[in-house]
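Peer 1: What follows is a set of structures to go through.
Every number in this text was worked out from the coordinates using simple rules, so none of it is lab data. All of these numbers come straight from a predicted model, not from anything done at the bench. Cβ atoms are built from the backbone, for glycine too; each structure is taken alone.
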Structure P
Amino acid sequence: MSISKIDFANFHDEVISSEKNCVVYFRNEGCHLCANLSPIYDKLASLYDNIKFFYVDTAEDELLTSVYSDDGVPTIYFFSSGKATEIPYPGNEFSGYSEESMVDFFKAHP
C-alpha cells in the first residue's frame, strides 16, 4: 500500500472517518531520525495492506502538528475507529523507532 501525504484539510475524511486502521507519521525533512525511519515506514506500508499509511510534513502543517506532534518528530499515531493512540517512542533516542517495535505494536493493536 502506498503512503499518502495528509494535511488538516483532509485529515478528518481520510483518517478520523476511515473504516480502516490508519497510521500517521509526523516528520520533518531536516530531522535525521525521520530520515532513518522513512525506509522502515515505507517497508511497513508495503507489508500491511489492511492499514492506511499517511505522513504529515510538520513544517507545512502547523495545526495538525500542534495537536499531535507538539513534542517533536518523529511522532507516529495509530488510529482505529477515529481514536488516536501514540505509538510509543523507544527509550533509546539514538535508535528511535524500529521495524520490530512497529510490528510489535501492530500485533498488539489488530
Structure Q
Amino acid sequence: MTDLPNSIRVAGFDFVIRDMPHGDEVGKWGRFSPSTQSIQLDHATLRQYPVKYVDTMLHEIGHAICWTYGIEDGDEEERVVGTMMTGLGQVFRDNRSLLRWMQEQFRKADL
C-alpha cells in the first residue's frame, strides 16, 4: 500500500500534509495554508472516495502552486495555464511518491 506522503515540495517550499478533522468546516474537503505551510485534508471522509481524494489533493496543490509562483487574480489565462503546468510538472517530478499514491487511489476506484 502506498501512503500519501507526509509533505510535498512546491517550488522551494515544503508543505506538510495534515489531517483536517471531519466536520471542521462544513462542505470542505481540504484547505491550503501558506501561513502554516500546510495542506489539510479530511482524510476520514476522502478515503471513502478515492477519485475525490486525488481531486482534492490536486486542488490544494493548485493553491500551493498559485501562491509559490505568484499567480494573481488578474493574470491572463495563458500565463495562469503556463505557470500552473510548470508548477504541476515540478510537483510531480519532485514528489514521485505522490504519483504512486495517486495511481493507487485510481486502482481502488476501478475495483
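Peer 1: Computing helix-only ellipticity at 222 nm (-39500 (n - 2.57) for each DSSP H run of 4 or more, over all residues; to 500) gives -16500 for which of P, Q?
Peer 2: The value was obtained from structure Q.
Peer 1: Compare distance in nm of label points 7 Å out along Cα→Cβ at positions 15 and 79 across structures P, Q and report the one with the greatest value.
Peer 2: Top value of distance in nm of label points 7 Å out along Cα→Cβ at positions 15 and 79 goes to structure Q.
Peer 1: So distance in nm of label points 7 Å out along Cα→Cβ at positions 47 and 63, computed for just one structure, reads 2.2; which one of P, Q is that?
Peer 2: Q
Peer 1: Now for a separate question. Using log10 I(q)/I(0) by the Debye sum over Cα atoms at q = 0.15, 0.16 Å⁻¹ as the calculated read-out, with -0.65, -0.74 as its value, let me know the right label among P, Q.
Peer 2: The correct label is Q.
Peer 1: Which of the displayed structures (P, Q) returns the greatest value of relative contact order in percent (Cα under 8 Å, 6 or more apart) on calculation?
Peer 2: If we compare relative contact order in percent (Cα under 8 Å, 6 or more apart) over P, Q, the biggest value is for P.
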